[in-house]
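Quick heads-up: structures coming right below.
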Structure P
Amino acid sequence: MNRILLLASTALLAACAAAPPPPPAVSAAEVPPVPPPTVEVATVPAKNAELAAFFDQVDKAELAMSPISKSYRAIKDQDYGKWDQFTDASSLAQRELGRRHAAELQARFDRATLSPEDQLSYDLFLYRNARSELIWPYREQSYVFDQMNGAHSRSPAFLINIHKVETVADAEAYVSRLSEMARHLRQAVAEAKQRQALGILPPKWVYPYVIADSRNVISGAPYGRGKDSALWADFKSKVEKLDADPATKTRLLASARAALLNEVRPAYQEIIALMQAQQRPAPTADGIWRFPNGAAQYQALTRYYTTTDLTPDQIHELGLQQVKRIHGEMEAIKNQVGFKGTLPEFFEHMRTSSQFYYPNTAAGKQMYLDESAKAQSQVQSVLPRFFGTLPKAPLLIKPVEPFREKSAGKAFYQDPPPDGSRPGIYYVNLYDMKDMPWTEVEALYCHEGIPGHHLQGALLSELGEGAVPPFRQFGGYTATDEGWGLYAEKLCKEMGLYQDPYRDFGRLQLELHRAIRLVVDSGIHHKRWSRERAIQYVEDNSADAKGGIVKAIERYVVYPGQATAYMVGKLKIEELRARAKQALGARYDDRGFHDTVLLAGSMPLDMLEKRVDEWIARVRAS
């Protein structure tokens with residue numbers, strides 16, 4: 001999930017057989033109705049006006065340091081043509097700002113005198129600062145450029161998807177950002193050189209991805225022959241839609257063309273040259289155990305992402321337990337469909353049989369998009385039965401752009417801004433359909449779309465002014481956010497999806513994928529597994545497509561700890577739901593539970609648990 005993040009500059013940051021017929025549609029009438037009891041949702045007590053003003057001032061100060069965050073929130077001002085600073089000095093300034101604000105909060109406000117809701121904001125603000133401090137010592141031990149993260153791919157994606165052009169001034173700001181992008185990229189190059197001097201280089205296999213993605217950005221017109229490059233095509237399309245005279249449009253296009261040729265291209269050439277030079281001394285080992293204090297860094301990262309004190313060994317063991325559980329559920333589906341063989345043989349059948357993949361053609365890719373839209377329609381028809389508050393923002397299902405699809409993940413989401421000027425976007429990666437079995441289409445949609453990240457993200461974006469402080473509305477915690485996405489995949493089974501047992505297997509396969517992450521992420525970074533050993537473990541224990549396996553393991557290598565949060569968060573949300581059902585009996589209502597989880601903003605798992613327990617107590621007392 002791609003949440004709207006404050007201070008964005010520091011964010012880490014073959015022909016197939018004919019496709020099978022789709023499963024039968026499930027209408028709302030086929031889902032058993034429930035009586036409409038009053039939905040008990042966590043109430044918002046009176047707020048301290050001075051504290052609310054303090055949080056608003058903090059938000060403005062943080063936004064002032066991040067033009068990118070402003071654009072994600074659809075704020076257009078004097079910074080609309082700028083980028084964030086990519087320097088350690090900027091990171092230091094952001095840290096000091098956070099420390100100052102934390103100290104001011106404690107000096108000005110007595111927590112004991114605040115309402116419960118304001119106490120939660122107080123606690124979350126201090127937690128946010130302490131969480132950042134947890135990983136501060138290791139800030140120079142992350143990678144500047146890799147296949148998952150980096151200004152080389154993030155910057156053009158931002159201009160294409162986030163920078164809106166509604167006026168001539170907006171177009172001029174786009175041109176300004178093209179010029180500024182060269183500075184931003186060179187700052188990243190300088191930082192990558194500094195980290196190389198400290199011995200921090202990604203594994204050798206990373207470099208061809210970054211080089212290829214960088215070359216893709218500066219290939220085609222206006223750089224040379226062929227179809228328009230991604231940025232040139234985007235800018236031309238946005239200018240064409242402007243209500244402006246031909247001379248103005250011609251001027252804008254000429255300015256953008258000059259910036260692309262004279263500033264953007266040289267900056268990317270510098271990135272390519274650096275990547276080629278760094279590739280030669282780059283290591284072959286994959287885990288961050290090889291870094292100074294690498295063991296401590298990994299423990300800090302797992303605490304940062306899971307918001308728990310689980311040790312790497314405990315995470316590894318939890319993964320093994322969950323893999324065993326899901327294998328048992330898969331065994332039942334194997335028997336249901338009449339497959340004669342072992343579970344590993346069933347995995348190989350699911351992985352290699354062409355019947356489970358759409359053709360790797362434009363028509364096959366459209367089939368995948370159409371099936372995603374069908375899942376969207378089915379879920380939306382029953383959504384009011386499970387949620388008391390529904391999002392207004394539409395959801396766009398969109399393929400990942402060609403310039404970055406080879407290295408990008410299989411699916412991800414972008415929130416809409418608070419003003420509703422952009423839809424939420426579910427990106428699905430259709431680069432190679434052999435990595436995207438149709439058995440997973442419904443579960444992937446449920447995770448990234450509704451009731452997953454789009455429902456979650458759009459609801460927060462649409463909270464009225466003052467409902468929660470901005471840092472709660474726009475911040476995020478991986479364990480809660482991605483835990484919700486994984487929880488949503490299974491919730492869709494209750495909502496009528498996965499009628500085809502193979503699609504239910506696809507749901508389990510995605511859940512297994514997250515359980516395996518606990519094993520291989522800790523295996524690579526804590527137990528010193530090689531990339532090849534991790535790939536073999538996934539192949540032996542799942543039906544993941546081989547191309548998807550490699551891409552996933554490569555993600556965990558460069559993004560240590562993050563992937564462990566999904567299953568940890570999902571298990572906690574399921575635990576809290578089961579607790580609420582047991583405690584409330586007939587008075588339990590999914591709408592109240594889900595609204596309680598979602599409408600207060602993302603938070604650490606222990607604070608989420610406390611909030612749900614308080615909701616249970618209120619319902620019992622009412």
Structure Q
Amino acid sequence: MFKPDQALRGPEKPVEPTLTEIEEEKQIEQETAQSTQIIEQEKVYRQGVVSVLDLIAPAAFDIKPSFVKIGGLYARTLFVMAYPRYISVGWFAPIINYNSSLDIGMFFYPMESELVLKQLKNKVGVLQAQLSSDAEDGKPRDPLRQTALQDIEQLRDDLTQGVEKFFQFALYTTLYAKTEEDLDKLTEDVESVFGSRMVYTKRVFYQAEQGFNSTVPIGNDELMITANLNSSPIASSFPFISSDLTSDNGILYGINRHNNSLIIFDRFSLQNANCTVFATSGAGKSYTIKLEVLRSMMMGTDVIIIDPEKEYKLLSDAVGGTFVNISLNSESKINPFDLPRAVGDSTSVEDIIRSAVINIKGLLKLMIGEWTFQEDTVIDRALIETYAKKDITPESDLAKIEPPLMEDLYQVLDGMEGGADIALRLKKFTSGTFSGLFNAPTNVDMSNQLVIYSVRDLEDELRAMAIYNIVNYVWNVVRSELKKRILVVDEAWWLMMNDDSARFLHGLVKRGRKYYLGVTTITQDVNDFLGSKYGPGIVNNSALKILMRQSVSSVDIVSKTFDLTKGEKYLLLESNVGEGIFFAGDKHVAIKVVASGLEDSIITSDPKQLLEMEKQKKKQAEEASEA
């Protein structure tokens with residue numbers, strides 16, 4: 001519409017932008033261009049950054065009808081279709097603890113009790129009608145329908161009272177193997193375990209990816225294959241039953257390889273505190289025991305070690321222990337005729353002397369060889385007279401006696417009828433080549449928390465005698481004062497080579513519990529140890545057992561002795577250093593021994609590592625001297 005005032009004013013001129021507005025527009029354009037450039041640079045930068053997804057993603061993912069291939073692994077998922085009428089508590093434990101890599105997915109879908117009760121009511125009506133119809137027709141009783149009716153009625157009562165809840169429950173298990181053949185075999189084995197519990201499973205088919213996704217920890221159920229179960233059977237399936245060996249008290253032995261839980265245990269809480277360790281050379285048996293010793297000392301336990309190869313010297317130096325070197329020229333001496341000073345039980349002095357005579361006779365057999373019945377009688381009488389020579393009789397006070405020496409026994413034998421020949425064989429241990437070993441009073445200090453006896457510098461023919469004598473002395477000390485102690489006998493097969501020393505060790509293992517003593521026997525020569533008639537007895541009286549890597553020649557006897565499965569047998573053959581099977585009473589798990597950096601530097605036996613440590617010490621000493 002034309003307005004008169006517009007005619008008077010004339011046509012409007014376009015308003016020209018001011019200088020300020022032009023500058024603002026230019027600034028906005030520059031900022032926009034700059035933002036676009038930053039975004040483009042950000043995209044380029046992000047392309048070169050490794051994300052978490054890049055780190056965990058497999059190199060390739062190949063989907064087949066019944067399995068998926070993830071990188072170099074094959075994976076197959078099993079789903080549970082049906083359950084038996086009754087499943088026991090812990091039925092799922094064999095699957096959880098199965099010695100293979102697997103993932104388990106459980107999904108719970110609660111259902112409204114009103115809806116379930118309505119469906120159960122309809123089902124009860126159908127069953128009752130069928131039973132009534134069968135009764136009218138004169139048909140025999142159908143136990144299946146009657147049992148189903150009783151179960152439904154019981155479930156109705158429990159749901160109404162709130163005792164039970166109702167769920168749709170999905171259970172999936174994904175198995176992993178390195179080859180398709182191994183995957184098929186593993187699948188059959190796991191299906192057999194499920195089948196032994198009357199649980200019916202099926203393999204995924206053309207749903208391999210969905211099955212795999214349902215067991216990865218993202219919480220997606222892509223299969224949606226469920227079974228209707230109430231609370232009780234679902235609770236029986238919960239994965240809280242495992243081969244755990246974790247207690248409130250004790251020390252850390254290692255990591256449970258089944259489920260990565262900690263193996264924390266107190267050996268003194270078992271029926272006995274004895275332990276046996278079997279492993280090949282270099283499998284980590286000494287490393288494991290050193291770690292146990294170190295951690296046991298932190299808990300206040302006294303430790304005594306028989307060290308045949310001077311492996312425990314570094315440990316002794318680190319904790320301020322007493323290191324006793326037993327050799328022909330050593331100043332440290334142990335008198336085999338020593339007796340316990342005081343006994344914590346009601347054992348009579350006569351019994352103590354008799355026991356000492358028996359133990360010394362075992363040592364003499366190692367020293368001079370076998371003897372006849374006549375010589376046995378002579379030696380028996382000579383030992384009693386040797387003690388009597390020092391006024392040690394059944395009426396003596398053991399706190400005030402001075403024990404005899406080997407020289408005293410030699411003199412008694414030399415003056416006895418029929419004893420001259422025995423004395424002649426004994427002479428090299430009193431005034432001959434070996435006189436420095438058994439013919440001196442005891443001067444060893446046992447007051448330290450850690451005492452180590454090294455027999456490395458002894459000749460092989462003397463080593464078994466020295467170990468026997470040391471163990472006998474330790475036994476006397478143990479009987480003299482009741483205290484929590486661990487006795488470690490490394491390379492125990494030295495004692496198992498002779499019946500008398502093997503019998504003595506067997507008796508020590510059986511009686512140690514009475515004096516709060518736990519005996520640890522370590523050996524790499526399994527055949528010699530278990531081949532002795534006392535070897536199985538020592539194993540049976542050891543509540544704690546540690547099996548590490550075994551050789552092919554010894555794995556069969558170990559498997560038979562410990563009743564291992566085929567999988568456990570192969571585990572021992574293929575274990576790395578520090579890995580094996582840990583037994584505590586009736587339970588056993590696969591273990592991996594772990595140590596901190598400081599512990600490792602104290603207990604290592606690796607020559608390469610020890611050499612590096614020695615070089616580092618020399619370097620530090622040189623730097624300190626220069627400074």
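Per-structure values
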quantity	calculated
Value 2.8, calculated as distance in nm of label points 7 Å out along Cα→Cβ at positions 536 and 568, assigned to which of P, Q	P
Which of P, Q yields -19000 [helix-only ellipticity at 222 nm (-39500 (n - 2.57) for each DSSP H run of 4 or more, over all residues; to 500), calculated]	P
Structure from which 4.4 was derived, distance in nm of label points 7 Å out along Cα→Cβ at positions 336 and 464, options P, Q	P
Per distance in nm of label points 7 Å out along Cα→Cβ at positions 296 and 328, the highest-valued of structures P, Q	P
Origin of the value 1.7, where distance in nm of label points 7 Å out along Cα→Cβ at positions 72 and 488 was derived from one of P, Q	P
For semi-axes √(5λ) of the Cα gyration tensor in Å computed as 73, 42, 22, the structure of P, Q it came from	Q
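Bear in mind these aren't lab numbers, they're just calculated from the coordinates by the rules spelled out. Just so we're clear, the structure is a prediction, and the values are computed from it rather than from any experiment. Cβ atoms are built from the backbone, for glycine too; each structure is taken alone.
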